[in-house]
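A short reminder: the numbers here are calculations on the coordinates, not readings from a lab. Please read these numbers as outputs of a predicted model, since none were measured by experiment. Cβ atoms are built from the backbone, for glycine too; each structure is taken alone.
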Structure I
Amino acid sequence: MTDAQLIVTHFCIPEPVTKVAALGEGFINDTFLVETAGTQRYILQRKNKTIFSNVPGMMDNIARITEHIRSKGQETLQLVATEDGKWFYTDNDGEYWACCVFIENSVSYECADTPGLIRSGGMGVGQFQSLLADFEGTLEETLPGFHNIRYRFEQFAEAVKNDAAGRLGGCSGADREEFEESETESGKGSPEEPGVRELRQLVDEIWRRKPVMMDFYRLIENGDIPKRISHNDTKLSNFLFRKDGSVLCAIDLDTVMQSSVLYDYGDAIRSYSNTCPEDEKDPGKVRMDPERFTAFTEGYLSEARFLNETEKDRLVFSALYITYEQYLRFLMDYINGDTYYKIRYPTHNLVRARAQLALLKSMEAHYNLMQQTVKTILINF
């Protein structure tokens with residue numbers, strides 16, 4: 001009997017379990033499909049306690065929000081309790097496990113390649129947020145500092161200062177002024193350090209956008225952009241659809257917490273509107289597709305009727321903000337020596353950073369068009 005086969009016996013599954021098999025290759029959790037002697041199947045997951053430092057709090061979040069959604073007669077994730085009534089089981093190694101009912105007669109997609117599916121993806125994000133817009137109470141912050149750009153700047157400055165992997169050629173500038181001074185003193189573009197000049201230019205792209213990113217974040221800090229319940233991982237595969245193409249429900253709720261819902265929208269636009277993979281090696285191919293942007297935004301705003309005026313005004317900028325943050329994180333990980341993201345080759349994080357910067361610049365070039373698109377959609381609604 002495998003570990004997973006033994007673990008599943010601690011959950012209240014009424015039918016005899018006949019098979020437990022690995023499902024997919026998750027980046028964070030280990031997932032298994034549980035088959036039984038009956039017709040109902042289940043999902044078993046080993047939660048990553050390194051990423052999620054408070055798994056009991058996270059599971060309590062999931063239980064509370066799914067109960068709230070279910071109270072409105074909507075389909076949602078159904079957790080399975082353990083024999084002692086908990087939403088998680090802790091094994092002898094201190095690993096956390098959770099179980100839920102497999103949602104049958106549903107369809108999932110890895111990518112959106114038609115306007116209709118993109119629009120449905122937008123509806124899925126908006127619907128999830130709308131169902132929880134009246135949720136009362138406080139959720140556990142499962143990922144402290146997530147999307148906190150003030151914190152990211154501190155991390156980035158430290159990474160540049162330390163230059164742990166030696167990829168900046170000894171630059172120690174922790175902010176733009178110090179960085180530019182170091183650039184001058186070291187002999188900008190000197191041939192003895194291939195790639196250093198480009199890398200320093202990429203760092204400067206971070207510093208010169210810092211003021212506008214901080215302006216946006218302050219709106220969240222001071223409450224002009226309120227904290228609501230957000231999913232925080234709005235890729236298409238985290239939403240299930242009915243066979244007729246309509247939205248069924250959101251899944252993978254580990255990251256649900258109180259933050260700005262604009263983070264969900266911005267990250268979705270970063271993903272849905274990109275014409276290339278996240279690690280496209282030719283930045284010249286990367287661009288934001290206005291038609292994809294329009295399709296997703298139409299779907300999203302058809303459901304997200306709860307937004308205040310500040311949120312509506314900053315909707316487009318949230319896409320720039322999240323894309324910029326992801327650019328910063330890829331670049332920072334490369335400078336640090338690739339300690340966070342999994343890589344397939346030595347410059348993988350640098351390639352990702354270049355692609356995110358190209359996407360950000362494309363969004364900046366289309367910013368006025370995107371703003372006008374949002375205004376037009378809102379008028380039509």
Structure II
Amino acid sequence: MFDSLIEFIRELYGTSGQIPLHEPRFIGREKEILSSTIDSSYVSSAGPSIQEFEEKIAEYTGSRYAIATVNGTSALHAALLALGVKKDTEVITQSLTFVATSNAIRYCGAKPIFLDVDRETLGLSHHSLAEFLKNNCEIRDDGSCWNKVSNKKISACLPMHTFGFPVKINKIKEVCKSYNLKVIEDAAESLGSFYKGTHTGRTGELSCLSFNGNKIITTGGGGMVLTQRKGLARKARELTTTARRADILYFRHTQVAFNYRMPNINAALGIAQMESLETFLLEKKELAARYRQFGEENNMYFFNQPKHSDSNFWLNTIITKNLKERNLLLESTNKAGINTRPLWTPMHLLSMNKDCIKDEMLNTEWLFKRIVNVPSSVIVSR
């Protein structure tokens with residue numbers, strides 16, 4: 001049934017061997033810059049490449065401040081803490097996400113509230129958000145948003161740009177503003193994605209990127225906290241660097257914090273990868289267009305970027321007709337040596353989240369039964 005798709009993907013990548021879902025590409029000065037970094041001996045959590053990489057990411061995204069971390073999860077954790085998320089509060093997020101999003105909330109001692117997504121964006125629905133807040137929440141005398149059902153303060157809203165496709169972040173921010181809620185964007189998958197001309201991660205009070213090996217650029221392992229606010233940047237940097245005071249000789253720390261600093265050698269790799277980002281984006285958009293054309297010719301629906309979006313097309317996505325077709329597609333492609341994967345199990349269906357508040361999840365569960373991600377690595381030559 002999916003022989004034509006398998007043949008098409010093999011033609012795209014020009015191989016009869018195993019085809020991964022998304023592997024990194026090193027087409028620039030990676031070896032040169034890494035070799036120079038090794039020669040300098042600055043390979044750990046100190047060195048000039050960290051600041052340079054932060055500056056490059058800040059400039060590209062239009063952010064005032066960028067704080068490099070060891071991975072995207074640590075960036076999320078630090079961002080939540082910097083915004084003031086505390087134990088026994090709640091954070092609104094989407095159920096359709098990678099587990100790191102909800103885990104980071106739990107690390108703070110807070111509890112996630114899972115809401116549904118839009119089919120148009122695959123990200124948090126501002127309609128679901130508005131409905132939940134209207135029916136369950138109120139602003140109390142302290143000026144904060146409180147959940148009337150759980151009697152807990154809601155500390156933040158954490159939408160995620162799924163597969164690099166931007167959510168309707170302006171709508172989400174507008175809804176949150178009416179309830180005095182701050183927004184943190186999980187932009188782990190969306191470096192290079194823009195919504196209405198603004199890079200993802202610029203609208204919320206803070207946002208987070210990931211540079212894992214499967215992302216559009218990689219540092220091997222790494223993340224970044226972005227913000228426009230000096231005070232939040234200072235807090236995030238303190239939290240990720242053990243809160244050590246700037247003292248050359250003595251070790252003085254101002255609070256319990258974390259050793260989340262990105263090593264210099266990883267940042268050096270990121271500097272080289274940033275030199276190829278525009279090439280990667282162009283190639284990925286071309287790949288997405290070829291997938292969509294194949295889909296149109298073969299009665300197969302490939303998800304396209306939402307209105308007002310310029311997406312990085314991190315992972316190309318097929319939406320099958322039903323669960324049976326999804327499972328058959330997964331089985332056929334992986335058996336043929338082509339790595340495809342289903343959507344993450346929605347967070348509200350995981351055992352550790354059974355006690356969390358959620359809404360109906362009509363779109364989330366509909367998508368879970370239908371989505372398949374297909375190979376999306378950059379094709380560097382044709």
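Computed over structures I, II, distance in nm of label points 7 Å out along Cα→Cβ at positions 132 and 324 reaches its largest value in II. For the structures shown (I, II), distance in nm of label points 7 Å out along Cα→Cβ at positions 20 and 300 is largest in I.
Comparing Cα Rg over 2.2 N^0.38 Å, for residues 100-163 alone across structures I, II, the highest figure comes from I.
Here the criterion is relative contact order in percent (Cα under 8 Å, 6 or more apart), and among I, II the highest value is seen for II. Largest in percent of Cα pairs over 19 Å apart, for residues 252-307 alone among the labelled structures I, II is structure II. State the single structure among I, II that was used to calculate volume of the Cα convex hull per residue in Å³, giving 138. Source structure for this number: II.
Which structure, out of I, II, was helix-only ellipticity at 222 nm (-39500 (n - 2.57) for each DSSP H run of 4 or more, over all residues; to 500) calculated from, if the result is -14500? Among I, II, the structure yielding -14500 for helix-only ellipticity at 222 nm (-39500 (n - 2.57) for each DSSP H run of 4 or more, over all residues; to 500) is I. Once FRET efficiency 1/(1 + (r/R0)^6) of positions 156 and 268 (r between Cβ atoms, R0 = 30 Å, to 0.05) is evaluated on every structure in I, II, the highest one turns out to be I.
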